[in-house]
Structures are given as C-alpha cells and as structure tokens.
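Peer 1: Below you'll find the structures, each written out as structure tokens.
What follows is calculated from the coordinates using simple rules that are stated; it is not laboratory data. Since we're looking at a predicted model, the values are computed, not measured. Cβ atoms are built from the backbone, for glycine too; each structure is taken alone.
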Structure P
Amino acid sequence: MLSWKLWEGTGDSWDALLMSFPDYCVYQGFGWGEHKGHFGWQPLRLTATQDGKTAAMAQALVRRFPLGVALAWVPGGPVGPLEAWGESFAKALRTALGVRHLYCRINSLAEQAEMGCRHLLSAGWARPASPLLSGKSIQLDLALPEKDWLASIDSKHRYYVKKSSAASIRWEHGEADPLQKDFALLTRQLRQNKKANLQETDAELLASLKTCLPGSAQILVGYLDEQPVTGCLTLLLHEKAYYATAATVGLGRSVSASYSMVAKLRSLMRASGVTRFDFGGIHPGADSARGVDHFKRGFGGREIQYLGEWDWATSSLLRQVASYLIKRRAGSMS
C-alpha cells in the first residue's frame, strides 16, 4: 500500500534520494525550495513509500490564505511513477498543511505519454484553465562533438555563431559576486530597452540562488571593451541543466553575441559532465515568443512535450478562482 508522509531528513539526503529517480530536476531539489522560501513560499516536502521503499517524491511550494485555504505549486514534479500521484498525494498534502480547502498545481518535466495523461485524468487531475507554460521545450544534444554539432544546426545560426565568435568576446563563468552584478545589470538594461514586462534577475534573487543552490546557479557573461554585453543564468543538478534566463544588449546585439554565448555554454556544460540541457521552454503560437522560439529551435535540439501542468482542488469553485488569480500573477509562480 502506498503511503505519503512529510520528509524530515536533511537537504543532502533529499537530493541524493531525488537523483535516484530518472525524472529528477533542479526545481524539485532541496535548494530550490529554500530559495523560494526567501520570496514568500513555504517549501513542503513529502515522500511516498511502498513495500518499505521510496516510490515517489514531491516538493510543494505553498502559500496560505484566510479561511483555511492554501495554494500548492509543485514545479518540476512530483517525481516517480504516475500511479503515486493520485488522490492520495493531494489528500496527504492537504493533511500536512492542516487546511480545509486546497488548490494544487503540478508541472511535471517527465515526457508526455498518452497513457500517463489518461491516468492523471482518472486520478482526479485536470488540465488547468490558464496554464503558465506550454509544456514544450528544446533539449540540446551534448553528446555531439562541437564540429558535428555546428554542422547540425540551422545555416543562419551557424553563420551567426561564427560571426560572433570572431568578435573577441571575453567570457567569464561561475557564481562570483561581480558576475552576479553584471548579469543583473544586463537584465535590467534589457527590460528598460524593450520597455516591456520582461523578467528582471535582480541582485537579491541571484544572491539567494548562490546561497541556497551553491554551485548550481551558474552565470555566463560575455564582455566587449570590458562592458557586459550578453549573459545567461543556468541551473544545474547533477547531469541536468536548465537555461533559466538570458539577456543581450547594446554592442552585443550588433555582433550577435547571444549565438556564440550558446556555443560557449554548450561547451562548458559538456566539460562539467552535463548530459541533458533543457533550453527552458518554448511557447508555440505566442506572438511575443516567436523570436525567442526561433532562436532556441535553430540550435539543433530535439523538441519535447512534457506532461506539464495539471491541477486538483477540493472544489470546482476553488479551481476556477485559483486559476484566475494565477493567470493574473503568473510571474510570481516561477
């Protein structure tokens, strides 16, 4: 019989157990929960046991509201077989929180299968009315040597990689404070230049990532004339890496620096032992994402469809209200 219970172990033991599941990801890592705890979320971790062995795991990020209402967001999870994600998980979460009313949304990064979708539907989960993400992404093949990879990408992308690689860009990579400062500057400049509601990766967020996910939140910044012109933030856990956010401004745009940045990043990921690199999502059909999607698709990766977002609620009214509020405050869920 499957039984969910609260996790009471250490962060290291949580991550070690998490990585024994093939569908593990950084967003279910202990450090990610601690990081989000700095920004108004309560991390809650549960494991499911069956026949004395851990069968599934879930790290939920929780916000509480008046009248015994709670919202739980499970980014990148749960992990483990879908048979464990049924009503027993939702009930265990509700019991652990001690609330009368619960809205729970998961976002699985396991690849979608028709049988899996049918199982979730039969277990009481539904596709949310207002999904935050498309559930689609691009996965780069890191097994190919650089020469073969360059031959596999779109011809225009290959041209821009070569063009920007000849621009004498100086690269710095890691999590040092000066890199954090320069990357925060890049995202702020991009936000101002675009005059749009783009995500800004500020110093407070980067400092939290460095504290809670040491060695995981890696920044790559390119410099021209000693000024930062392009950069990206990548989140790593063991053999998997996720492209979190990026920015290219000023002179960097004129020399197509973002293209050689991806080539440099791919080389660094290969050297660090990463085997799966996720480009952080695409949004087909969204006009605002057309340029970014084209950029990501051109690097020769494989388009994948995740199981993605599903929700569960103690009432249909709560599901409707929660979906509406999440749609209005989508940025706060990331």
Structure Q
Amino acid sequence: MESKCILVTGATGFVGRALVRRLLAEGRRVRAALRGASAELPAEVERAVVGDIGPETDWSAAFDGVDTVAHLAARVHVLREDAADPLATFRAVNAEGTRRLAEAARAASVRRVVYVSTIGVHGVKTEGRPFDESSPFAPESLYAQSKLEGEKVLREVLAGSRTEWTILRPPLVYGPDAPGNFGRLVRLVARGVPLPLGAVRNRRSLIYVENLADAIVRCIDHLAAANETFVVSDGANLSTANLVRRIAEASGTPARLLPCPPVLLRCAGAMLGRRGEVGRLIDDLAIDSARLRRRLDWTPPFTAHEGLTLSSRPAGRASGEGR
C-alpha cells in the first residue's frame, strides 16, 4: 500500500525547509508544490510544478494521493512595494490563492489542510493581556489582513466537507539564517553595533523554526486539531534587551546596549517615518499558547534559550545540535 503523501506549499521558504526536513527525517512521503522545476530540494521530495499561487492556479498535478496539505506559501511583507494595488496583490495570493487550494483539496477529498497564518491578525502589540485564540481581530498590515481573509475562505470552502482544516497563528519565526528582522538583529549584534535598547522592558513572544515545524506536524496528525485554530509560540516572553543579550552570548560577542528611554525611541521613529519598526522593538507582543499545548498535548522540543543559542551562532555551527 502506497504511503500517504503530505503536500507542502512554500517548501523552499524558511519555515518550509524546516518542515520538509522534519517530515523526511520521520520517513514520510513529501511532495512540494513549486513555482518552477529548478527549486533546490532534497532528492526524496516529490515535485509538482503549479506555477504562481493565486486564483487561477492549476492544482491538478499536485493532489494525486495527497492525504494532508501544509499550506505555508504566502506573499509576505514587502520592503519596497512596487504593486499598483498592494492590497489586491496580497489578496490574490493569500486569500484567493488559498480559496483555490481549498477548492482543490475538497475536490480531492484531502483529509486535512493545515494553514499557517500569523499572530498579526490580532494586531501588532498586546496591552496587559496576551493574545490567545479569543482575542479580537485587529490586522494592521496588508499582509495580516490578507492572511485573515485566507483563514475565512479556508473555513468557508471546507465547511460541510470531508476535508478538515487547522489554522496556526505564529509570531516572528527565528532560526539559523533567518530572514527579516531577526536576521538583521543577529548581524548587528555580531558586528558589535551599539543598540539603544538597554532600557526596553517589553514582553515579546517568538517561535523557533524547529518548534513551529513540530507544531505543524502535530496539527497534521492529531485528531483534536480538526477544524481548530491555535496561536503558537516558544512559551517564553523576552524583552528586546534580553533578546540581544541572548544573541550576543551565543555568538560570543559583547552585548552593546545603550540605555535610551523608550519614549525617545518612539519620537525618533516618528520623525524618521519608522514608527512601526520601532514599535516592533519596544512594544509588548505576548502570546498565550496554552490551548494548543493542552488540546494537542504539545510541548516545544526546544526551549527559547536553546533555539536562540542555535540561531545566533556563526555560520556552520548552528546545525545538528540540540536534538
């Protein structure tokens, strides 16, 4: 009997690569939905070229024998936006692309679709109470808005069908060679750049990429994940100052922190047109993932300290440790 296949979209991305590694290590059959045939993937991974993900994607080559879909592909934050209508462009991939995938999954009687969304559907900061699954929606970016719309269409399309859905909402994902803000912070610390964050006493939740991959696998397998939504994190809340200290310790570099009052950082951010970037450094964004841990009996395989240590070491020293 042929083994059940897991289709992964976004398999060549930062989280997708970690998920594929994890699935292959468990001896699972993995198929990647790819934009083009030239993508670099392990030889064991099956390939299905579907082109760009959007409202017209042809999924016919991808779903044969598929049991579960891990839908990670998305249009993410864009530093230099060149689309004439950015919101429409985000929606085409993250909402209508998800609709098209869900329709194909339903037609193929796929058992479950696991959709990786973002904690940003609840907003960019917490005030007192951590975000959980019951927190009100308050997306502030076009990306978060389109991901929330993707969640909605997934539930709508699969309602009443044999195909189950599970939604995961992670915060910032970090790991070795992470893209985005975490990777930039690691590089700044490694270069010994003084950072004016020594007086920041905020609380922020993150998730190590291997922990997120583990949570996705649990959502693929666990019966109690059917038609449920979960927020997910490492389970530890760190101030940005302590995050810098952890990165510096792991990389063998002194933490060069200047005690600049947060109110001055906010003023500087407003003057430079970088209010959002400063907010992500000094505001709270705490997550309570107790429901996921309780319902799916899930514990992150790596502590935040282990994850940050593995993520902050010089290239070549981060892999193969911590298991």
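Peer 1: For FRET efficiency 1/(1 + (r/R0)^6) of positions 39 and 135 (r between Cβ atoms, R0 = 30 Å, to 0.05), which of the structures P, Q scores highest?
Peer 2: P
Peer 1: Identify the structure, out of P, Q, from whose coordinates relative contact order in percent (Cα under 8 Å, 6 or more apart) was calculated to give 17.
Peer 2: Here the read-out was taken from Q.
Peer 1: If you don't mind, another one. Out of P, Q, which structure matches 17.1 when mean count of other Cβ atoms within 10 Å over residues 47-54 is calculated?
Peer 2: Source structure for this number: Q.
Peer 1: Here is a further query. Which structure, out of P, Q, was semi-axes √(5λ) of the Cα gyration tensor in Å calculated from, if the result is 33, 22, 19?
Peer 2: The correct label is Q.
Peer 1: Have a look at P, Q and say which one yields 1.00 for FRET efficiency 1/(1 + (r/R0)^6) of positions 71 and 111 (r between Cβ atoms, R0 = 30 Å, to 0.05), as calculated. Write down the numbers at each step before the final one.
Peer 2: Numbers: P: 0.65; Q: 1.00.
Derived from the structure labelled Q.
Peer 1: Computing percent of Cα pairs over 16 Å apart, for residues 191-254 alone for each of P, Q, which one ends up highest?
Peer 2: When percent of Cα pairs over 16 Å apart, for residues 191-254 alone is calculated for P, Q, structure Q comes out on top.
Peer 1: OK, next. With distance in nm of label points 7 Å out along Cα→Cβ at positions 87 and 295 coming out at 4.7, pick the structure among P, Q it was computed from.
Peer 2: Values: P: 4.7; Q: 3.0.
Corresponding structure: P.
Peer 1: Another question, if that's okay. Taking 1.4 as the value of distance in nm of label points 7 Å out along Cα→Cβ at positions 143 and 287 derived from one of the structures shown (P, Q), identify that structure.
Peer 2: The structure behind it is Q.
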